[in-house]
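Any read-out appearing in this document is the output of simple, stated calculations on the displayed coordinates, not a laboratory observation. Quick caveat, the model's predicted, so the values are computed rather than measured. Cβ atoms are built from the backbone, for glycine too; each structure is taken alone.
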Structure I
Amino acid sequence: MVKRALIVEADQVEKAVAVLRRGGLVAYPTDTVYGLGADAFDEQAVLRVYRAKGRPPTEPLPLLVADLAQMAQVTEDIPEVARLLARRFLPGGLTLVVPRSPALPSLISAGGANIGVRIPDHPVALALIRGLGRAIVGTSANLSGQPSPVTAQEVYQQLGDRIDLIIDGGRCPGGRESTVVDCTAQPPRVLREGIIARAEVEKAIREGS
């Protein structure tokens, strides 16, 4: 018999935290789409994320943190421009590329030196991260190449037999992806323009420098 994911209500985050602590995979609502979470420091759990999604190991996984203190746990150094942009735009639709901490499995960055980190603007996602006490994987809860889900049922249809638990937080807003800024480059570069306009980011950098 194939094991299927358990769907729980948004007020049962503690169950999801327990799943993450034992290396399990949890889908959860965010301010964009449903995310697929695992303890970012657990190499076997990170490997399970790649396998569940059918994601090539050459593609790094983004991370979600609750605050700058947690961001400091996943990077060797938070560049000053990253602090500036975090204060201006986070929580929200901005992913900051920063140097990866050696404490993280190299698999999570596809062997690269940098990782993408974001603070989501969603109470359930933040409660999950705070409950675990450290960063979680922040990739979308879909099979690679398939549409990103905006409801718990859409997650279940794609990943129901591949993950452990789904937090049903209702419909996510969907919409545009986060804007991605490489804070390791000199000068910093917008790698992808998403929900936050490139001009807004560049203005914030100019005003803060």
Structure II
Amino acid sequence: MKAASGRKVMTTFYFVRHGETEANKAGILQGQMDIPLSEKGRRQARAVSAALSPVRLDAIYSSDLSRARETAEAIAEGRGIPVFLDERLRELNMGAISGLTIQQSRERFPEFHKELERDPYGTRRPGGGESRLDVRARVESLLDEIYERHKDGAVAVVSHGGPINAVLGIASQDGTWPRLVVDNCSITVVERGDFGWRMVKLNDTEHLKDVE
């Protein structure tokens, strides 16, 4: 599909991880626990909102968890555009390891961690949790819908580290992706068009350098 001028249609996605929470500071695996932003997280949200202020956004899509929703609302402030909440943007469901630190998880679920080393993409978290492939499937279904709704536009997508990592897999040539540490309120920019997916900016935190 091409625009009337003959140029190619392209959608630009601005992926933003939510601001910091107290659980982030403590190294706790939050998963889908509904934890609000810390005071620093709110300052980060205001900073990322300012960084995106020159961008003309058509809409904002966000995880419905409080930490993401608060960040999305900060970005939306004064813009007059909708914020669409969608469960598909939630963090990976950590199941029985939710609320634990990595060390506690390793001590309590050693067999799970062995399996995770063997298959980092397909291993589900114990106690009814998800795998990275599960997250990728639900995120990809939403991104397909967003692309159809906002062709030749720009949208912000506020989510969590797991789903933003999944975006790297969706955008990659071979469908695999490393486990990147996505910083709180970082910006990752990806374009989609007839050419497929193109990474523009990854985990940019320049706008956060003065946030304490």
Practice problem: Work out mean count of other Cβ atoms within 10 Å over residues 123-130 for each of structures I, II, then name the structure with the largest result. | Solution: I
Self-check item: For Rg/Rh (Cα atoms, Kirkwood Rh) computed as 0.96, the structure of I, II it came from
Solution: I
Quiz item: Where is distance in nm of label points 7 Å out along Cα→Cβ at positions 19 and 147 largest, in which of I, II?
Solution: II
Quiz prompt | Which of I, II yields 2.3 [distance in nm of label points 7 Å out along Cα→Cβ at positions 11 and 171, calculated] | solution = I
Quiz item: Comparing mean count of other Cβ atoms within 10 Å over residues 27-34 across structures I, II, which is largest?
Solution: I
Self-check item: Answer label among I, II for the case where distance in nm of label points 7 Å out along Cα→Cβ at positions 83 and 155, calculated from the coordinates, equals 3.4
Solution: I
